[in-house]
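**Q** Some structures are shown below for you to check.
No value in this document is a laboratory result; all are computed from the given coordinates. This one's a predicted model, so the numbers in the text were calculated from it and none came from an experiment. Cβ atoms are built from the backbone, for glycine too; each structure is taken alone.
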Structure P
Amino acid sequence: MQLPQNKNEWFKPSQIIYSYSYGVGIVKSIIGKKLFLEVETGIEEVHNWQEKINRKQLVPIKDAPQTLEVAYGRFIAYLHKNHLLARTLNFKEKDADYKAIPENINPTIKKALYSIGIKQLYSHQIEAWNAYQESRDIALLTETSSGKSLAFLIPALHECLQNNSVLIFFNLKGLAFDQSLKIERILQYIPASIRPKVLNINGDIPRRQRLRQYVNTPTIICATPDAWNHDLAASKGNNWGLIATLLKIKLVVVDEMHLYNGSFGAHFALLNKRMQLKIEMLGGKLEDIRYIFASATIGNPNVVCQMISNRNQDNLKIIYSSGAKSYASISAFYGAMKPTQRTKIINGIHSGEIKGIISTSALEAGIDISNIDAAIVCKYPGTILSARQQMGRAGRHGKGLIIFIPSHYSLIDTYYSNNPDLLFTDNAEIVSFNQSYRPILSKHIIACCSESKPTSTLLEKYFGKAAPEIVNELLEKETLIQSFNKRIDANPNLGYVHINIKMRGADGNIDYVNKNSGEEFETSSSAIAIREVYPGAIYPSQNIDGKAVKYQVDGLDLEAGKSVMSPIKESKLYTIGKNNLQINKIKTNGEEKIVRFGENNEAEIKLIPIWGLVEQTVEGYELRDKEIRWTCNNKKCPNYHQKVGSAYNKCPHCSRKLREMEIDYIVDDINYHNPISISYESAAVELVTYIHAISYFQKYVAEFKQNFQLEVKNG
């Protein structure tokens, strides 16, 4: 049987077609009545292909069903056809494990859930409720978009209807804003006479205004650790609303627990200890307070929960299994955005107005976007935990596609591109921080003494064995002073001591201000600002409607915490700052370690823990442009990367064939009269490398290059 000529065009080898039996595939060959169809990375034999075409069981890809599965299959086939696909993995669909809303949940809460369309709960949400009813602390370690928020919100509402208050920590103010809107959506269905008050406690709200919100009424406090640090400072005065709120707290929720790592985790754990000490001194009962932790999977949840909650975790219930359904699996989005921009983008995704998001790691942190069809992860993000958070956005409520694009310059990316299944099966990293680190601990002890005037016994109880020595040193320096009844206070001459606690590092925040409108449209740390928004810098961003815009920086005021920028017309011009980073050793901060390697252990390096002064400086910038031009690619030729002209087939100087290339070149070179710099103290590691180690690395790199060149040459 001969196919009509027009059908032959779509049925030739290498063409992408659709089979109702096997899905999207690539025609590899046709031998007699057999069709060999490549589906993903396997070959399927299709018998009697002529008959299947007549029955329309084999059709051109344009006539395939318009489903996500076909779209994904077509994309995979295209990649495979062009030798761009390393490997594919399919994950089996898992049905949701729904159960009826428990009878012992307050009828008012149940009615509110019904009003927003929730008539059943996932099994892990009910497991969390049952653990809460047993007065246990809870750690929810289920996957992204599995309903962790509702699992802790139901106990939170229950506490409020018992005339108590709830404190929910969100690590980002944008996330606190998003979640407070979600909470308000449920609260509108609770009668006004018993409806809890929601407080959004973050740095976008002036502190005086925040403090006026605290009242003696059931309250859900959505707080960032940074803002809570400053609000605790006000508890030492006559802020009775704040004090009454502290005494009403019976549930503390820690969202995205896995992000409290390193110095941020240490600050946060100490912040919780200060709060607990304050509540005890006010006469509150800490044993009546429950903790709920929500997190991506981490390697040591027991340890982290114990360090943050400051209590033995024998009573901790860890919930790993999720009852949420899972399937097989443009606008920019980043952490510095103001809440209004973030909310508009999220709403745009939900409504379908925005079809795609280009994001930094900001989307890892629990943003409520669960209807993502596909996730593209460019480069390994640094940890298994981050990779799963990013990939887990896709396929939560439908067929999902995950694409991992490795970097050719990273060995670990190459490893995971060859072993992609390990991205989903490798053990997650542990979360680690040292809350006994003296520079951090000292600042929290000073803040604690300022807000609570504790005794030395209480300080040791909450801050450990290192506290007495630190307290004595600070008393000798008169940083701390003795108060009445053996209590210890911070020296009032120090001023506002809480400002010295930088929860996320050593530098402060810089607001990015549109000069024309006065709008503060982004924020960042000083360390980032000095690299990105120095005077004269061209800074790409987007407006509230998601359209790309560019600004040129008029000035950066580190003391005032502002970078003022003027909008400019679209241009290919960009800037590269002349940045310098220097670490000066102050003192050795621990025992050194020698690492030996090589065939006979003749090579060695020395690692020395130090306490150092970090200095970041920007001395100017280069204004640069890019242009596609016909040019010579011979580095020894005077015409190298110069604009020679398209009329020439060969370089007029060296006779090498011209190439059309995108060339990056300097338009202007600017040096500041007064360089801009910031400095701060930090722990660091000094690396001492000896001659044999240098020789070893040089030999290793030379051999690697040689082997790599041979591989390229041999294909």
Structure Q
Amino acid sequence: MKQILQDLKKGRTILTDVPVPTVKKGFVLIQTTRSLVSLGTERMLVEFGKANYLAKTKKQPERVKMVLEKIKSDGLMPTINTVLNKLDQPLPLGYCNVGNIIEVGEGVQGFSVGDRVASNGPHAEFVCVPKNLVARVPDNVTDEEAVFTVIGAIALQGIRLCKPTFGETIVVYGLGLIGLITTLLLKSNGCNVIGIDLDENKLSIARNNGIETINPAVGQDTLKTILALTNQIGADGVIITASASTNDIISQSAQMCRKRGRIVLVGVVGLDISRADFYEKELTFQVSCSYGPGRYDNNYETKGNDYPLPFVRWTENRNFEAILAAIATGRLDVKPLISNIFNLEDFDSIYSNISKTESIASILKYPSENIKNRSIKIVSSEFIEKSNSLGIIGAGNFTQVIILPSLKKANAKIKSIASASGVSGTTLAKKYGILYSTSDYNEIIEDQDIKLVIIATQHDSHARITEQVLKSGKSVFVEKPLALNNNELDKIVNAYEKNLKSDNCLTLTVGYNRRFSPHIIKVKQYLNPKLPINIAATMNAGNIPKEVWVHDMKIGGGRIIGEACHYIDLVIYLTGSRVKSICMNSLGSDFKENTDNASILLRFENGSNAVINYFANGAKSYPKERIEVYSQERVFIIDNFRITKAYGVKNFSNLKTKQDKGHISQFKELINRLEVGGPPLIPFNEIINGSRASFAAIDSMKHHKWISIEE
């Protein structure tokens, strides 16, 4: 299928081929008929993409601080590579889509194949959208009208926050598409509406719809005009839909309001607010969040959990429905706002001159007959040496930043890469010369040429896909964690052991890369495997907001199971023994089933002891990792996988490298095993022991006691 993307690195807006996305649980797959170009929002993205690196940093000063902190902790080159990889990821454009449902995902009710719907899908021939961001289009509303649904909901949410009543005077500052729709909805609500803009074309459209207008560019005094139109009272409210870096707009909005007036910000303006302006009039100010309640709430948008109507009357989905109802009944007429309609292949007619366009609303029209390909060929030449090739499932940030660069250095033969949307996988396939990009990972599992499958998806799918790959008779490399609970782990053990009985030479590897670091390997050489040791390992993991999916025990498993498992495996490797029992204590007293600030105590079968401190409340500027090993009156210190020192060890030369956590060595050994055979990189019993230990750590925290690890 075709999709419009913004290349942030080269500044190009492109129409490219990507696989049709696979419908997910709680989502619907829509074949697009029309999409609306949001000229204001998309102009900012296009201009950001075209800007040079210096201009990009000026536009995002908060990111510069994050980069400087990363340089301090991880070094210059790793940071530069991370930034460049981010810019390598093209950005899908568009969020106002209309089309027909062609597939309904598991758990979706209220929608059927064939329904005509509006959604916040991007500019693509097929879009996969969660059910709460989809609304059915009334029969008497055309596709060209319905395509205004989402952007109309943005305007409507700003109005709802302003709480206008019949007869009040509301000023709309900025008459772009959202501003014009705001004026029309306010007028329909019985308000006196005044529009402000510098563009006479936009002002003319507003006047044609009965809106009073002010144009400061031609010398009209904004404040005096508004006072004159309101009998010297001032506006009851101001809705700012403009985009500007200046603070003048917020100041003028305050001055034009009456006492106890309301100001709502929908657009983007400078917010250096004068206390005097707001204090003397007791003004209220609020920022509107996109389409309405539910926006950016993962439970609402992705998981499909609606807010109860008696408590949240207007969610983003119900705002969609309200806009469609207003269009259907004639209370909102969007047809005069349509500037032009282009076929999808003529997209450049809009984007090539988007910074200077005078259009209000441009619509893209899509072909009615499309081939639903979930796999596309990227490399034009024939793939060489198809046997012993590998496939990658998951094309997220870790795949881009770590896995693929490491596989490239290992000269791996990658035949296919799968990503849910098709976009990220296609981008990486082009960059690394991968033969196929697909949105259906089953094609990789069923491909007889592929002998090794790398799984780098969201945590909750690791166990399921690993079991599926093992049952297909292929070897697996799965990013940590292997599983989120013992039930998932037991299924993997059964699938693995059945293959061993059938003499299949497959292997299971988990991405515990740290045991392959030269720093760890050097220390390991000095340890007597017959003698117990003490280990103190600290991970200054950094804070991740609680709403991020990694904290969800059913999806991410939490950071102990999802990330501290790295260190559990590491201490298993260094001690040369399996964990016998474990005890974890979390920070604070009010905990339930999850934490990311904890100390984990481990006892090993050979008498060794270890403590893992996993902390999320430290400074980002402080190094992330430190491992201390105590044995035979000797101490080994590994500092952030950059410097290793020893105390009390004769003839020990300090090791200093750029940060090396073992990723490249791990993948080189993995590819070597694939080509020439050999034992698993990590013993299977150690993998299972480490996984069970991470689950037991959570049980220990819940029950306030030591937990034995049962095999």
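**Q** Kindly point out which one of P, Q the value 17.6 was derived from, the read-out being mean count of other Cβ atoms within 10 Å over residues 128-135.
**A** On the way: P: 17.6; Q: 23.5.
Here the read-out was taken from P.
**Q** When volume of the Cα convex hull per residue in Å³ is computed for each of P, Q, which one produces 239?
**A** The read-out comes from structure P.
**Q** Separate question: On distance in nm of label points 7 Å out along Cα→Cβ at positions 88 and 680, which of the structures labelled P, Q is highest?
**A** Values: P: 4.7; Q: 3.1.
Checked P, Q; max of distance in nm of label points 7 Å out along Cα→Cβ at positions 88 and 680 sits with P.
**Q** Out of P, Q, which structure matches 5.4 when distance in nm of label points 7 Å out along Cα→Cβ at positions 176 and 640 is calculated?
**A** Structure of origin is P.
**Q** A further question on this structure: Using mean count of other Cβ atoms within 10 Å over residues 248-255 as the calculated read-out, with 22.5 as its value, let me know the right label among P, Q.
**A** Derived from the structure labelled P.
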